[in-house]
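Each structure below is given as structure tokens.
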Structure P
Amino acid sequence: MTLNTLRAVLFLVFSVAITNSGFASQDNEDQDEGFNATEMIMHHVKDAHEFHIVDWNNEPITIALPIILYTDNGLVTFMSSEFHHDDSGSQIVEKNGERFVKYHEKIYQLGSGVDALAFDEEEHPTNATLPLDFSITKNVFMMWVSVLVLFLIFISAAGKYKKSNNFIPRGIASFVEPLVIFIRDEVAIPMIGEKKYRKFMPFLLSVFFFIWINNIFGLIPILNGANVSGNIAFTLTLALFTFFITMFSGNKNYWKHIFWMPGVPVPMKLFLAPIELIGMFVKPFSLTIRLFANITAGHIIILSLMSLIFTFQSIAIAPVSVGFSLFILIIEIVVVAIQAYIFTVLSALYIGMATAEEDNH
């Protein structure tokens with residue numbers, strides 16, 4: 001059984017168990033007061049406007065982040081701490097003559113004369129609007145941190161080479177160089193070719209290290225679920241970079257194979273053209289979903305395992321939950337690197353297909 005298969009099985013088993021346990025109570029009041037594993041897991045996996053570090057004496061300890069909204073009356077800014085950790089939509093913040101509430105990590109603007117959110121049958125607010133939200137959420141903040149860390153790593157590595165007369169890597173450079181050589185020799189050259197790989201190396205290295213460092217940050221408990229790679233907007237953006245680079249780098253031979261496949265009868269060409277055209281858009285979609293699903297599944301499995309302690313309300317299950325969580329966490333340490341590698345390999349493969357000459361097919 002492969003690692004991904006094991007993760008998928010555990011994900012399905014514990015998702016069903018936790019979902020059922022979270023809504024097992026028939027009494028709504030008891031359900032609200034009890035432990036809801038589904039709500040807890042989703043709260044930790046999704047993005048947020050603040051870092052929730054820990055609860056102390058039934059009070060959350062958080063790091064507030066800036067909220068930046070654009071409404072009909074212009075720009076509105078304030079800190080997320082003004083909501084006083086409320087995510088139910090009951091805390092109203094008044095700024096610049098406008099009123100805002102936070103409900104399920106979305107900021108809503110209340111209209112005139114409206115004092116509380118009203119909901120439809122699917123619990124969607126019906127009497128509030130969503131302003132343009134440019135807030136610095138915890139995922140955005142961690143992306144900035146990742147960029148800063150990567151700058152420090154590579155600037156330090158470059159400095160080590162400048163100080164070395166024989167170009168022998170020392171310090172941080174001895175860690176970076178094998179990875180760069182690995183991406184060059186095992187990914188870029190085999191997939192793109194020796195003649196054209198250099199032009200795409202900066203992108204491939206950036207994607208690999210950026211995804212990897214963000215995946216590592218997602219495993220640090222104190223960051224409390226800064227799940228950047230588990231955000232589909234993040235993975236979609238990276239996949240679109242690969243898509244546009246592939247499109248603009250494609251040569252006439254690439255487009256000929258898509259719209260008028262050589263070497264096959266004309267009726268078959270007409271049949272293959274729409275399939276190949278659809279395939280152009282399926283590739284970035286697969287890149288998006290693969291990275292998003294694998295990283296998110298890992299986080300959900302670990303949280304589900306830990307939730308079993310509170311679901312069964314027994315300390316006896318703690319060794320089992322902690323043991324399995326530790327096992328999955330060890331797998332995750334490997335998976336975060338593998339997923340960065342797979343995204344980079346597939347990106348190089350798509351670029352290589354677009355730039356290959358006719359005699360290389």
Structure Q
Amino acid sequence: MKFAIITHVVHIQKDNQYFGYSPYVREMNIWLKYVDEVIIVAPLSFKEKVSEIDSCYDFKGIDFRAIPNFNLTSLANVLSSIFKLPLIFWKIFWTIKAADHVHLRCPGNVGLIGCLVQMFFPKKIKIAKYAGNWDPKSKQPFTYRLQKWILNNTFLTRNMQVLVYGEWENTTKNIKPFFTASYAEKDKLPIQKLDIREKINFVFVGTLSPGKNSLYAIQLVEDIRKQGYDSFLELYGEGPERKTLEDYIIANQLEKYISLMGNQNQQKVTQAYQNSHFVILPSKSEGWPKALAEGMFWGCIPIATAISCVPFMLDYGERGLLLNKELKSDSQQLKDILNSTEHFNLKREKASEWSRKYTLDTFETEIKKMIKE
């Protein structure tokens with residue numbers, strides 16, 4: 001089987017290997033176990049260096065078809081994209097034509113073009129992974145809404161399965177609720193016993209960007225400290241908000257309690273989850289927030305905004321805390337957990353029990369079914 005991947009993920013080539021964002025590459029490596037040939041259409045960077053959060057494909061002999069990176073966020077970028085789009089359309093068209101099975105990664109600018117080009121190939125077997133927020137009521141950019149409209153239209157997406165996070169009303173027969181995973185059955189070690197009457201550890205894992213709202217995570221832990229709880233927060237990740245966060249931490253003398261850890265490998269992040277009482281993610285938008293699912297696997301109680309499939313993941317507050325984004329009320333919710341060891345332990349158990357249903361073993365079984373169909 002010749003398998004084509006069309007994605008916006010920026011890749012880096014080093015020593016005849018292709019690297020990309022680790023969670024994406026680790027997932028694709030599972031898909032690639034069941035194919036014979038691979039074509040990847042994606043942006044290729046010659047400037048970036050391989051970092052702690054990058055991994056390489058396990059597959060040998062990848063046919064990589066590089067396309068220019070582009071976005072539509074400004075007039076200058078739109079004008080620049082006009083010259084790039086014909087080449088991108090051309091490469092995606094011939095890639096789909098050559099493939100037996102097409103895998104689209106959405107949402108994203110490249111995914112949007114893939115959605116349009118695949119219409120010319122109604123008989124091709126296709127799977128689209130929509131790794132964003134499928135909630136039809138959420139406010140999203142026009143290009144995201146357009147991709148969702150195309151993917152939800154069975155006339156335009158023939159012979160395609162669309163994998164989305166969560167179950168939603170008014171979806172068509174090609175929409176399939178799905179999940180993602182980070183840990184295997186063999187990783188199901190006992191969760192550590194943690195005491196909330198001593199040091200309380202919070203962890204944030206994600207890009208330091210306005211969308212992830214990492215500043216609110218800091219402010220929530222800061223407020224809890226002011227109320228007498230011995231609380232500490234580690235933030236894992238990099239991004240444009242780092243300087244803002246550093247300035248806030250220094251201005252409020254939080255250096256002893258709030259630590260910016262930067263990008264770290266999976267092993268170090270896993271250790272942070274294992275030692276933390278809570279995983280916090282006050283995002284404005286998510287698909288399937290891996291940081292929450294990973295933290296829950298190790299017994300972290302998730303603290304997150306009620307977006308996308310997060311309410312389902314947290315069982316509407318039964319195995320976590322849904323943020324109102326109002327500091328006073330959110331602090332009170334958190335204190336209600338911290339003031340009861342029994343309440344804390346029950347939520348930990350529920351969070352871990354739920355997350356451990358979604359292992360890489362189950363994930364691979366489901367992928368294999370779809371590849372073989």
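A few remarks follow.
- Comparing relative contact order in percent (Cα under 8 Å, 6 or more apart) across structures P, Q, the highest figure is found for P.
- Entry that produces -19500 once helix-only ellipticity at 222 nm (-39500 (n - 2.57) for each DSSP H run of 4 or more, over all residues; to 500) is calculated, selected from P, Q: P
- Computing mean count of other Cβ atoms within 10 Å over residues 102-109 across structures P, Q gives 23.5 for structure Q.
- Which entry (P, Q) yields the derived value 5.5 for distance in nm of label points 7 Å out along Cα→Cβ at positions 174 and 198: Q
- Given 1.3 for distance in nm of label points 7 Å out along Cα→Cβ at positions 214 and 262, calculated: source structure among P, Q: Q
- When percent of Cα pairs over 36 Å apart is computed for each of P, Q, the largest belongs to: P
Read-outs throughout are calculated quantities, based only on the coordinates presented, and are distinct from any laboratory measurement. In this text the structure is predicted, and so the values were computed from the model without any measurement. Cβ atoms are built from the backbone, for glycine too; each structure is taken alone.
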